[in-house]
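Next up: the structures, one after another.
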Structure I
Amino acid sequence: MAGDCVIGLDIGTTSTIGVLIGLPATILAVASRPTTLASRHPGWAEEDPAQWWRNSCAVLRELVAASPGAPAALRGICVTGMVPALVLLDGAGNILRPSIQQSDARAAAEVAELASEVDEATFLARTGNGVNQQLIATKLRWLERHEPEVFARIGTVFGSYDYVNWRLTGLRGVEQNWALEAGLVDLASHAIADDLVALTHVAREAFPPKHVSHCVFGSVARAAAAESGLPEGLPVFGGAADHIASALAAGLVNPGDALLKFGGAGDIVVASDVARPDWRLFLDYHLVPGLYAPNGCMAASGSALNWLATNLRLDAPGENQHQGFDRLAAAVPPGSDGVLCLPYFLGEKTPIQDPLARGTFTGLSLGHTPAHFWRALLEAIAFGFRHHVEVLEEVGYAPRRFLASDGGSRSRVWMQIVADVLQAPVRLIENAHGSAIGAAFVAAVASGGNVGWADAGRLARLGDTIFPQPANAAAYERAYRDYRALYAALRPIFRMRAS
C-alpha cells in the first residue's frame with residue numbers, strides 16, 4: 001500500500017542495523033550502532049544482550065523519525081540475528097551472563113562427550129545437523145560444568161532475536177531456525193523433541209514454544225514503545241536467522257544459486273527443495289515455506305579482519321583501517337609471497353567442525369610486511385569458501401552462480417581474490433545490509449503489504465560482476481592445496497596444545 005512501511009532489524013555480531021522499507025520495495029532509511037564482541041579466553045565469543053536492546057532502541061527511534069507518516073504508516077517489524085547465539089534469563093527475566101555466540105568454541109570437551117552418548121549418524125539424520133560446537137546442548141553442558149551457579153538459575157533459553165522479540169512484546173518464543181541449528185528439532189515432525197532437549201540437561205519448560213518466521217509473534221508492548229519509539233500494538237513478526245534473511249534479500253530461491261555473506265562470520269547459503277544432512281554443513285529452513293537452506297559458516301571472517309586491523313594499526317589519514325590495508329594488499333601478488341593463513345581464530349565450524357583449530361600465519365620472513373598478513377587473511381577466507389563449494393558439490397547442492405553480500409563485499413580487492421580462488425564470476429549485491437533487508441521483506445509479506453514470496457529479490461540491487469583472472473588460477477590452486485594440507489598437518493598439534 002502506498003505510504004506504508006515496515007522495519008527490519010538485524011542483531012549482528014559487529015553492529016545492530018535497522019532498515020525502513022517503503023512498500024513494496026523502497027529503502028527509505030538505514031541506521032546502525034556498533035556492537036562489542038568480547039573474547040575473554042581463546043575461542044570464546046560473547047556479547048551483551050542489554051547492549052543489543054539499547055542499540056535497537058536507538059536505531060528504531062531513528063527509523064521511526066525517518067518514516068513518512070509515522071507511526072500510522074508502520075505495518076510491522078521483523079528482527080533477525082545470528083544463530084544459534086545463547087541468551088539466558090533467570091526466572092525473573094534478568095540476564096544471567098553475556099551471550100555465548102554461535103562462533104564460540106569453548107565447549108570442545110562437551111562436543112566429544114555428547115558424541116559419545118548418541119549415535120552420530122542417527123542424530124544427523126534426525127536433526128539435520130551433526131554433533132558440533134553449534135549445538136546448544138554443548139554450550140549448556142559447559143555452563144553446567146564451569147558456571148554451575150548460573151546453570152542452576154536458568155529460567156529461559158533462547159537466541160539473540162528471540163531476546164529482542166521478548167523485549168518488544170513481553171512474549172517468549174524461539175524461531176524455527178534457532179531451534180533447528182540448536183539441535184532441538186526432529187525433522188520428521190518439525191517439532192522440538194523432549195528427548196533432544198533432555199541432552200541439554202536443562203528443564204523442558206526453560207525452552208519457549210517454536211514458531212515460524214512469518215507468523216504474527218506478538219505486538220509492541222507499552223514499555224517497549226516508550227523505549228523504542230515504535231507505536232504500541234505494532235505487529236512483531238516471528239524473526240529470522242541472519243544468513244537466511246540475507247539469502248532471501250538476495251533473491252536466493254533457485255537451486256544452484258549461492259550467496260557468499262561477508263559479515264563478522266563468513267556464510268555460504270544455497271536454496272534446495274530437499275534436505276540432505278551432512279556433518280560438514282548446517283541445515284536451515286528457508287524463509288520461503290517448503291524450501292531448505294543448506295549452508296556453511298566460518299566462525300571468524302570480518303571479525304578476524306577487525307582483530308588484525310586493530311592490532312596492526314595503519315596510519316592512513318582519510319581511510320578506514322580496512323581500506324588502507326586493502327590498498328597495500330593490492331600490491332602483493334596472489335599467494336602473498338608465500339605467507340599462508342588458517343583463519344580459525346575462533347576454532348572453526350563448517351566444513352571441518354573443529355573447535356580446537358586455531359588461527360595461524362606461516363611462511364614468514366623478514367621481508368614480509370603488514371600488507372602480506374592482510375592479503376593472506378583475505379585469501380584464507382576465500383579458500384574457506386572454496387572448501388565449502390567442494391563439499392556442496394559432493395553432497396548434491398552444486399552452486400552454479402555466486403552472489404556476494406554484506407560489508408566485506410564492498411572490498412574490491414577481496415572480491416577479486418574470491419573470484420580468482422573460485423575461478424567463477426561473483427555478482428555483487430549493492431545493498432550492504434542484506435540481513436536487515438531480508439527481515440523487512442518477511443515483515444512485508446507477513447503484513448499483507450501486496451508483496452509475496454515470489455517477489456523475493458525486488459530489494460536486491462544487483463551490482464557489478466567480478467570476473468576471475470585466469471592468470472591467477474595456478475597460484476591460487478597451489479595455495480589452496482597448501483591451505484588444506486596445512487590444517488591436516490597442524491590438527492594433531494592443535495589437539496596437543498589444547499590438552
Structure II
Amino acid sequence: MRKIKLSTKILITLLALIPVFSFAQLSPKDAIGQMKHGINLGNTLEPAYEGEWGNPPTQEYMFDMYKKEGFDFVRVPVRWDKHMSTASPFKIDPIWLNRVEQILDWGLSKGLYMVVNSHHDGWIKENYTNPVNQARFDSLWSQVATRFKNKSEKLIFEIANEPVSPMTKAQNDEMHQKAIKVIRKTNPTRLIIFQGIDWGGSDALINAAIPNDPYIIGSFHSYDPYLFGLEGQGTWGTASDISAMRAKFQKVKDWSDKNNIPVFLGEFGSLKSCDYNSRMKHYKTYMELSETFGFAPAAWDDGGNFRIMNRAAKTWDDDIKDILTHSSLLSPRMPRLTLFQDTIVKLDWTNTATDYDSIYIERKTSVTATYQQIASLNGDAITYSDIKLAQNKEYFYRVIAHYNNNSDLYSYPQKIFLPTYVPKPPVLRQLYTGQPIEIPGRLEAESFDIGEDGMTYHDSDTKNVTGALRPNEPIDIYRQLPRRMA
C-alpha cells in the first residue's frame with residue numbers, strides 16, 4: 001500500500017467535512033404551487049412590430065411594478081411569424097430574439113417566473129398539413145430552446161396559444177408532441193405548457209392527448225360566460241353563475257389529480273365595459289377558485305379593453321390589481337351595499353377569518369379615483385354606515401382585513417348610486433278600524449293605526465316575514481292559536 005503524506009490526509013479530511021448541497025430539479029407541481037398571482041404582457045409582442053397595438057415598448061420598470069405589487073409570474077405572448085424566415089433553415093431575426101431575451105431577463109432578474117410562447121402564429125394552425133409549416137414550427141422551438149437553454153428554471157415554454165380550427169385535435173396533439181421532442185434535445189428538464197384545441201378551453205385540455213413527459217403543465221383559458229366576459233352583456237354573480245364556474249374548475253381539477261399534471265390558467269378576465277359590480281365579483285371568483293383548486297392564474301392584460309396596468313402612465317387599475325394580488329380565500333366577503341334613509345349607505349360583510357386585528361373601510365367616488373380610508377373598526381366588525389353623503393353621486397367601497405404583522409387582505413369592491421332624495425308627502429295617520437276603540441273594551445295590538453315607521457310602528461327591516469296579516473305593511477304579525485283547555 002502506498003503511503004499518503006500527512007498534508008494529503010489533512011486535505012482529504014477537510015474536504016470530507018465540507019457539506020454537499022444538492023439542488024433538486026424544479027417540478028411542475030412545485031412551480032405551479034409558487035405561481036399564485038400572474039398577469040399577461042398582452043398585445044405587446046404579438047403585433048408585427050412591438051408597440052403597434054397601442055401599448056408602449058416594454059421597459060424594465062414594468063417588471064419592477066409587477067414585483068412591487070405582488071405578482072410572481074408574467075406570461076409573455078410572442079408572435080414569431082414576422083421575424084422569421086419562411087424558407088429553410090427558417091432563421092429567427094437575431095434582433096428580435098435579442099429583444100425577447102432582454103424582456104425575459106428583466107423578469108427573471110426580479111425573481112419572477114416567466115412564460116414565453118408562440119402567440120398569433122396562425123400559419124401553423126391554418127395550414128398544419130403543409131410540411132414546410134411543420135418544419136418551420138419545429139425550427140422555431142429549436143432556436144428558442146437553444147437560445148434559452150441556460151436560463152433559470154423559472155423560464156417556462158408554452159408551445160402554442162389557443163389552437164383552433166381548421167387545425168384538428170389530432171394535429172394539435174401531434175404538434176405539441178413534436179415540439180416537446182425538439183425542446184428536449186437542449187432542455188431536458190425545462191417546464192413546458194401544453195394546451196388543447198378549440199381556443200384552449202377546459203374541455204379541450206381534458207380531452208387532449210397527454211405528452212409522455214414528466215415536466216409538463218396543462219393549460220386552459222376562460223372568459224366564461226362568453227356573453228358576459230367577452231361581449232359585456234348582462235350581469236354576473238348569482239349563486240347559479242358561481243356554481244357553474246366551480247363545476248368547470250372541478251372537472252379540470254379531477255383531470256389534474258387523475259393524471260398528476262398541475263394546471264396553468266393562462267388567460268381569464270372580463271371587459272371593462274361589463275357591469276362594474278359583476279366584473280369585480282367575476283375576477284374575485286376566478287382568483288378564489290384558482291386558489292381553491294391549486295391552479296396558477298394569469299389575468300389577461302392587453303392595455304385596452306382588459307387593461308390592468310397603464311404602462312405608459314406607470315399606474316394601475318387598482319380595483320382589478322388588488323383583487324389579483326391582495327385578496328385570498330380569507331378576505332372579507334364583499335359588502336352588501338344598501339341605501340338607508342336619504343344620505344346613508346350601509347355596508348354589511350362577512351369575515352372569513354377570526355384573527356383580523358382591525359377592519360378598514362375604503363371609499364372613492366369614481367373608477368379612476370384613489371381609495372381613501374374612511375374608517376378603522378374592530379377586527380370582528382361586520383357592518384358600517386357611511387353617513388352625510390352628497391346625493392346624486394356614485395360611491396365605491398371595499399373592506400380590508402388588516403393585520404399588524406402581516407399582509408392586508410382585500411375584499412373585491414362594489415359601487416352604489418346615491419340618488420337625489422325626494423321627500424315623500426307626509427303620511428296622514430288613520431284609524432285602522434275606521435273608528436276609535438272604546439275603553440273599557442278589548443284592545444288588539446295588530447289593529448295599530450295606519451301610518452309609517454316611527455309614527456305608528458317600528459320594525460328593523462322592510463319585510464313582512466309572515467304575511468299573515470296586513471301584508472302590505474312591513475310588520476311581522478304572528479297568529480297564535482287559542483290554548484286548549486285541559
Structure III
Amino acid sequence: MSGIPILTLILLVPLVGALIIAVLPRHRHDLIRYVALGVALLAFVLSLALLASFDPAATGVGGFTFVESVPWIPAFGIEYTVGIDGISLVLVVLTTLLTWISILASFKPINERVKEYMISFLILEVGMLGVFMALDLFLFYVFWEIVLVPMYLIIGIWGGPNRIYATLKFVLYTLIGSLLMLVAILATAFAYQSATGSWNGAFDYLTLRGFGFDTALQVAAFLAFFLAFAIKVPMWPFHTWLPDAHVEAPTAGSVILAGVLLKLGGYGFLRFALPLFPDASQTFAPLIIVLSLIAIIYGAIVSIVQPDLKKLVAYSSVSHMGFVTLGIFVFQQQAMDGAILQMVNHGLITGALFLCVGVIYERTHDRTIARMGGLAAKTPAYAAIFGFFMLASVGLPGLAGFVGEFLVFVGTFAVSPLAAAIAALVMVFGAVYMLWMFQRVAFGPMSDFLKNLGHHLSDLTAIEVLTLAPLAALTLIFGLFPGLLLDLIQGPVDAIIAGLAAGDAVAFLPWR
C-alpha cells in the first residue's frame with residue numbers, strides 16, 4: 001500500500017459520505033440509511049486493509065508507520081501529520097467496526113430527521129478516527145473537539161426526555177477539560193519555541209516526545225491533560241456525566257459512547273500524557289492509582305442497586321475503565337498490555353450490552369429490571385446472546401473480558417499486591433450485579449408487564465442478529481487468542497515503558 005495515503009483516505013470516506021447525504025432529498029430515508037451504512041462499511045474495509053498491511057516489526061518514523069505530513073499553518077509549525085502504531089491501529093479498526101454496527105442498529109429506531117442523524121454519525125467517526133491518528137498536538141485538539149459537536153446533537157436531538165440536561169452536562173464537563181488541555185498544548189509549544197528559537201516542530205508529537213520540559217511546566221501541563229482525559233474515561237470523581245448521557249442517548253449513541261468515546265481518554269494517557277510528561281506522570285501515579293481503585297469498586301457497588309438496565313451498564317463502564325487507568329499508571333508491561341486489551345474488549349462487550357438493552361427497549365419502551373422477568377421463555381435467542389455478553393463482562397475465562405483484567409491483575413500484583421487485592425474485589429461485585437440482573441430479567445415466571453405486550457414481544461430480528469454476531473465472534477476470538485492483539489501492541493508498549501523508566505516510577509508507592 002506504499003504511496004497511497006491510506007490514513008487520509010480512511011478519514012475522508014466518512015466526511016465525503018456526510019457531504020453526499022447532505023445533498024440527498026430529506027424524505028428519502030431508506031436511501032440515506034443505506035448510503036450511510038455503505039460509507040461506514042467502506043471505511044471499515046479500508047481499516048481492515050490497513051490492518052492487513054501493517055507490520056508490527058516495522059519501526060517507521062519514531063515507531064509510527066503510514067505517516068503522512070503536510071504543512072498546515074507553517075508560521076507556527078502546525079502540520080497535518082497522521083500516523084499509526086499498533087495501539088492506534090486496533091482502536092481505528094474498533095471505531096470503524098462499531099460505527100457501521102451503530103448505523104445499522106439505527107435503521108428502525110431513528111425515524112425523524114434521519115438525514116441529520118446520519119451526517120452527525122459520520123462526522124463523529126471522522127473526529128474519533130482523527131484523534132487516534134493525529135501526530136500533531138494542534139491537529140489532535142481539533143479532532144478532539146470535532147467529536148463533541150455530533151455527540152451533543154445525537155443525544156440532544158434523538159435522546160430521551162431529559163436529553164437537554166444530559167447533553168449540557170456532557171458538553172460542560174468535556175469542554176472545561178479540553179480547554180485546559182488547549183492551554184497546556186500552547187504552553188508546551190511556546191516553551192519549545194523559547195528553548196529552540198524556532199516554531200518548527202513546536203506542535204509535532206515526535207519532536208516534543210523526547211524534548212524534556214522543565215518540572216513546573218510538566219506538572220501544570222500534565223494536570224491539564226489529565227483532567228481532559230480523566231473526564232473522557234471517565235475516572236471517579238469526574239464520572240457523573242456518563243450515566244445521564246447513556247440513559248438519555250439513543251441506543252447507537254450509547255454504543256459508540258461506551259465503545260469508542262471512553263477510549264479517547266485512555267488513549268490520550270498512553271499517547272500524550274505519559275510520553276510528553278514522564279516525570280509528572282511518575283509524580284502523580286500513586287494518586288491516579290488510588291482514583292482508579294475507587295472507580296473499580298465504586299462502579300461495581302453502585303451497579304448492584306441500579307433499577308434501570310442502561311444505568312447498570314453505564315456504571316459498570318466506570319468500573320471496567322478503572323482497570324484501564326490502573327493498568328496504565330502502574331507502569332508495568334503486562335498491566336499496560338492488559339489496559340489496552342481492556343479498552344478494546346470493553347468496546348466490544350459493553351457496546352453489545354447496550355445493543356441488547358436497545359433490543360428490549362424497542363419492544364417494551366421500558367428499561368426497568370423489575371418489569372422484565374421471564375424474558376427467556378418468550379425470547380430464547382435474545383436471552384442467550386444477552387447471557388453470553390453478560391458472562392463476558394463478568395470476566396468468564398475463554399471470553400475477551402477475562403484477558404485484559406487478568407493481565408492488569410498480574411501486572412499490578414508485581415508492583416503492589418495490596419492494590420491488586422483491592423482491584424480483585426470487583427470480580428465478586430461484578431458477578432453479583434451482572435448475574436443478579438440477568439437472573440431477574442431472563443428467568444422466573446413472565447412478568448405481567450411482558451404478558452400484556454402480546455405479539456410485540458418478539459425475538460431477535462435479522463438486523464439485530466447482524467449487529468450482535470460480529471461482536472460475539474470477536475469476543476470469543478480475542479478471549480481464546482489474545483495474542484492477535486498483543487502482537488500488535490507489544491512494540492508501542494515497550495517504548496512507553498522504556499520512556500518512563502518504570503522501576504523508578506513505582507518504587508515509592510506507599511502500599512508497595
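Values quoted throughout were computed directly from the atomic coordinates according to the rules given, and no laboratory measurement underlies them. None of these values were measured; they are calculated from a predicted model. Cβ atoms are built from the backbone, for glycine too; each structure is taken alone.
Figure out for me which of the structures I, II, III the number -9000 belongs to, where helix-only ellipticity at 222 nm (-39500 (n - 2.57) for each DSSP H run of 4 or more, over all residues; to 500) was derived from the coordinates. Intermediate values should be presented prior to the final figure.
Values: I: -11000; II: -9000; III: -24000.
Checking each candidate, the match is II.
Going by FRET efficiency 1/(1 + (r/R0)^6) of positions 291 and 419 (r between Cβ atoms, R0 = 30 Å, to 0.05), which of structures I, II, III comes out largest? Walk me through the numbers on the way to the answer.
Details: I: 0.65; II: 0.20; III: 1.00.
With respect to FRET efficiency 1/(1 + (r/R0)^6) of positions 291 and 419 (r between Cβ atoms, R0 = 30 Å, to 0.05), the highest-scoring structure among I, II, III is III.
With FRET efficiency 1/(1 + (r/R0)^6) of positions 83 and 235 (r between Cβ atoms, R0 = 30 Å, to 0.05) derived from the coordinates and found to be 0.60, which of I, II, III does the value describe? All intermediate terms of the calculation are to be shown ahead of the outcome.
Details: I: 0.85; II: 0.10; III: 0.60.
This value belongs to structure III.
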